[in-house]
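**Q** Structures follow.
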Structure P
Amino acid sequence: MKRLGRILVISPTSGLTPEVLCRYLMEKGVRAKMKETCFGLVLEGEEEVLEEALKIARELDRYGIFSKMRGYPPGDPRICRASRGGSPRMGFPFLDYEVEKLPLIEEALRELEEGKLEGREKEKRKKLPLKELREVLVEEFP
């Protein structure tokens, strides 16, 4: 089986810390490499083990733990800061941006489960007739 990497990201609004999450997974017998980071955990292991780890992690905070696949295993010299001479890891600025948005996603997931989003219908737009589209294009791009 192929070993994969997965990042478990803890929402800033969650009361969890990476240390608590890591200990909980170890206590539950998760057999994967785990590394605590400032945003959560990096896991490496078999796909089934990582899926089970995610289910177990969500026992602690159903809406505050998010997951994404990681392209490189922990310690890979192509991405490791130690071998690159410091600076943030490639992709970290985007992950940092994503973490800022997690409370909004967390709130939407809660509202969805509570049924607060039921009954909202998306406004249907009429299709723009071809003739009007041509006129707009001619005006914009003579």
Structure Q
Amino acid sequence: MYFDKFRFLTDPALLRDVAKATASLLPPDVTSLGAPEGAAMLLVAAVALETGLPITVVRRQPKEYGTKAQIEGVAGSGARIALIEDVSTTGHQVRRAAEVLEATGAEIVTIVLAIDRGGADHLREAGYAVDAVAVLRPE
């Protein structure tokens, strides 16, 4: 079964609702939000507007020019980050982002998935606390 995440990521009313639901799952001690580069950046921006928390984005690869950074935003020792992902089927992309952030000394407090299509299992097996707004597992 295919799920078109852009149905809620591109509709302002739906995006607002999903952002509020995502924000409601955040622990109170989170100091910033994070997201892997890609469509999740739309959701994390909406959650940031809802919570007032700053955003950290993790690129797939470091930039080849300019700052040559793989991380945009604040990360490092003392950062308590909630990673936000739109839809997760395998969990691999958000796990890679978590590992990059952890390498800076940041702590991943939780990973919140808008829609869990199975990725939460992999993330929990890796030791992460995971929550989801909705669970839609393929049959």
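**Q** Which one of P, Q has Rg and Dmax of the Cα atoms in Å, for residues 56-111 alone, as calculated from the coordinates, equal to 14.7, 44? Write down the numbers at each step before the final one.
**A** Numbers: P: 14.7, 44; Q: 11.3, 33.
Only structure P yields this read-out.
**Q** If you don't mind, another one. Consider the structures P, Q: one of them gives 2.1 for distance in nm of label points 7 Å out along Cα→Cβ at positions 32 and 80 as calculated from the coordinates. Say which. Spell out each step's value before the answer.
**A** Working: P: 2.1; Q: 1.5.
For distance in nm of label points 7 Å out along Cα→Cβ at positions 32 and 80, the value 2.1 is produced by structure P.
**Q** Among the shown structures P, Q, from which was the value 26 of relative contact order in percent (Cα under 8 Å, 6 or more apart) calculated? Mind dumping the intermediate values first?
**A** Details: P: 26; Q: 22.
Checking each candidate, the match is P.
**Q** Assuming 215 is volume of the Cα convex hull per residue in Å³ as calculated from a single structure, say which of P, Q it is.
**A** Numbers: P: 215; Q: 106.
Checking each candidate, the match is P.
**Q** To test your reading of the models, identify which of P, Q gives -9500 for helix-only ellipticity at 222 nm (-39500 (n - 2.57) for each DSSP H run of 4 or more, over all residues; to 500) when calculated.
**A** Numbers: P: -13500; Q: -9500.
So the calculation was done on Q.
Rule-based calculations on the coordinates, nothing more; no lab input. In this text, all values refer to a predicted model and were calculated from it rather than measured experimentally. Cβ atoms are built from the backbone, for glycine too; each structure is taken alone.
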